[in-house]
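Right after this note come the structures.
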Structure P
Amino acid sequence: MRRTPAGPPAPQPPDLALPTGPSDPRAPSGLTPATPRDVTPGDLLEDVELAGDGPVDLSGCRVLGSRLALAGQEEAVLRAARLSEVVLTAPDVAVLRAPYGQWRDVVVQGGRLGTAEAYDVEWTRVALRGVRIRYLNLRSARVTDLVLEDCVVDELDLGGAELTRVALPGTRVGRLEATGVRLDAFDLRGCTLGVIVGARDLAGAVVDAIQVVELAPLLAAALGLSVVE
């Protein structure tokens, strides 16, 4: 009996270890109140609840076990900040500048961001839930265990990023830039996609049967296929 050589194994859905944050975002406890005026770039912030008016500059700060309420901000700067077990509750920020940062066990809960600059970051166990984002820049990021759940992202830029165990359940992405992305367990099931740039580099991503039909025109265009009836 002639045997057909086995092909490559089918990609398996990612086993995400999702972050929960330091506590339930709706019920903070045991945190010391602070305002942006109390913070100097490079500070160590531990077990604080940061809220209030005024410019937010956490550049180079180390933030541990805390809650950040960044509402009504034209700009918030978290450049090269290191966040661990932190919850950002309902941020309302026109421009979030957070490149070169290290985030571990971080939850962004609700709210809206205009431009979120998070290029060249290292994110581990990060969750964005119910967030509205106009432009999320994760170019050249190194990301492990990321979930975007029930979010709306007008433009998601993953150019050159290294992504391990990422899922986007219930999320709508208007434009996905995937050129040069490197994937390991990238789960697109439950995600609605508009335009894809660099679709070839999504090889290995996990999709469902419905998405295969929906994505067919985009994939055909990426492969240079002519579809005729």
Structure Q
Amino acid sequence: MKKDRLRYYFSFRSPYSWLAHRELLRSHGDVAAATTWIPFWEPDEQTTRMLGEAGGQVVYAVMSREKHFYVLQDVRRLAAARGLTFRWPHDPDPCWEVPHLAYLVAESCELGAEFAEGVHRARWEEGRDICDRGVIADIASGLGLDPTRTANAADDLAVRERGVAALLAAHDDRVFGVPFFVRGFDHFWGLDRLATFADTVRAAPPSKPGDETPAPPAVVTDGGHAGGCG
């Protein structure tokens, strides 16, 4: 995947990505239009194998019980402050390839933002299981997309390879949680950093190689919080 200078990594699994999506489009539409959106998720066994063969990996830590309860409280507060109805979804048997690879199908039809809106709404406002292919088919149909092709994107090797390229880009950018914004070599993690990212984009061109502070090796951790999660 060719990486553009402005990149936004998101996950349908993350409530902070849901909130970032709404805020990005509502308050920073110019930045949203100039930024490449890249899905990020916890891959299944097949994608993990393909990603490893391509030289990448996903830096992901299972959320602790304590952080799970904190996020639940935090997101309820953030949603209420924005006048949003929030429902914590139930995922009995999640396969995150289903919604995220479906996004790539929608994006190829220039309906990525609209599809993302539908999936975020289904999961976080309606409490639906977005790993259910029937739910994805419903969202696709409402946008005029082929529901069968979209819902079954995880079975399409070519689409899965595009997904691997997306995760490889995340690996290269050292993405450890979402939402995650990149401006050249500058990184911004979390909903709390969205406005700063937008202001920085509008104020100056991206930094160049050599301007950034060298990053330490990626470490899998469950610590820290900036309006973002894995």
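Derivation of every value follows stated rules applied to the coordinates shown; laboratory data play no part. Everything numeric here is computed off the predicted structure, so don't read it as measured data. Cβ atoms are built from the backbone, for glycine too; each structure is taken alone.
Below are the figures for this structure:
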read-out: Computed 30 for relative contact order in percent (Cα under 8 Å, 6 or more apart) - originating structure among P, Q; value: Q
read-out: Identity of the structure behind 12.9 (criterion: mean count of other Cβ atoms within 10 Å over residues 66-73, calculated), options P, Q; value: Q
read-out: Structure from which 16.8, 48 was derived, Rg and Dmax of the Cα atoms in Å, options P, Q; value: Q
read-out: Structure from which -14000 was derived, helix-only ellipticity at 222 nm (-39500 (n - 2.57) for each DSSP H run of 4 or more, over all residues; to 500), options P, Q; value: Q
read-out: Structures P, Q, by distance in nm of label points 7 Å out along Cα→Cβ at positions 42 and 194: label with the highest value; value: P
